[in-house]
1. Have a look at I, II and say which one yields 14 for relative contact order in percent (Cα under 8 Å, 6 or more apart), as calculated.
2. To test your reading of the models, identify which of I, II gives -9500 for helix-only ellipticity at 222 nm (-39500 (n - 2.57) for each DSSP H run of 4 or more, over all residues; to 500) when calculated.
3. Quick check: 3.3 is what I get for distance in nm of label points 7 Å out along Cα→Cβ at positions 12 and 124, calculated from one of I, II. Which structure matches?
4. Computing P(r) over Cα pairs in 10 Å bins from 0, in percent gives 10, 36, 34, 16, 3, 0 for which of I, II?
5. For the read-out distance in nm of label points 7 Å out along Cα→Cβ at positions 28 and 148, a value of 2.2 was computed from one structure; give its label from I, II.
6. Please compute volume of the Cα convex hull per residue in Å³, for residues 44-91 alone for structures I, II and give me the label with the greatest value.
7. Identify the structure, out of I, II, from whose coordinates FRET efficiency 1/(1 + (r/R0)^6) of positions 140 and 156 (r between Cβ atoms, R0 = 25 Å, to 0.05) was calculated to give 0.95.
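Rule-based calculations on the coordinates, nothing more; no lab input. Keep in mind it's a predicted model, so treat the numbers as computed, not measured. Cβ atoms are built from the backbone, for glycine too; each structure is taken alone.
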Structure I
Amino acid sequence: MFVFGDSLLDPGNNNHLVTLAKADYAPNGIDFAGGVTGRFCNGGTVADHLGTLLGLPLIPPFNNPNTTGSRILQGVNFASAASGILSDTGRLYGNLFSMDDQIANFNITLQQLNTRLGDGAESFLAKSLFFLNTGSNDYVNNYLLPFSDKPKKYTPEVFSDLLIRNYNKQLMV
């Protein structure tokens, strides 16, 4: 399973970034078997629970140095708290992996899969689940901010269309 999104799915990708958008402290993780991991919840994320239902091990975060070798064969989680469809979303918190960054990180993983699996990589990906959840931060941490210039540039309808067009392009990559 390959996971893309924001804090609802971030398993700790922001832990190693200079950002305010990280959850590597209690009470986050108090009910999680792994303890504090950077998840923005007391237990597992929706992706964790879905993986468990499918019989998968925990999907490792891309930005963990141990997410290499055979570990990527179970999938990789690219989600990053505060991120959104637009690259400037959430930047007031510091560094993060926007959806474009997450796709670039997936391409790095894809190269590793191709090296590891050769001709079998295409079949592996065809059988893989891709889980995406994003877009709310584009409003909360971008358009609706009191100092944002976006409402002056875009009506709500035009901004929504902008998000849809960008997300559609990202999904086609």
Structure II
Amino acid sequence: TIYQIKTGSEVIEADLVISALGLRPRLELANSIGLKTNKGIVCNTQLQTSEANIYALGDCVEVEGLVLPYILPIMEGARVLAQVLTGKDAELKYPCMPVAVKTSSFPMVVCPPLDAQHPELTVKEEIITDEEPAVRTFYYRGEQLVGFCLAGAATKERQALATQTLGYLDQVKL
């Protein structure tokens, strides 16, 4: 047993901890006015929809087949859209944007690769079980780091790894 999860007065021992989360865009309004949709409202890298004068922002946006319903991609989108709407040239880049799962018992930071089933993907994992338990999982396509998962004490490495990881839209082009 590697982990102990405390829930009030109870302690649960486990070899594995899984956290499952999910969001799905509601597309009824976009569909009702004839916008192109797929998994989300289909937009270009300037957040323009299939209707030239309509732009989209938030967890309903799909760019290059990606729906990223998290705070950092939405903030990146808001910054780009503000520039576009004020006449400046700007495009989404979607750099590596780790998602933090904050729990007091075992924090995690995840920046998954876009295609976890890609045949060229290699995975390297390190498990540290000393006084500060940690798990590091790295995902590579060739020599290029395309994702990572950090848990426990390893979450401190988040920023350094984020700068080394290929951005999401660049992974689409690989």
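1. II
2. Working through the options, I get structure I.
3. Going label by label, the one that fits is II.
4. This figure was derived from I.
5. Derived from I, not from the others.
6. I
7. I
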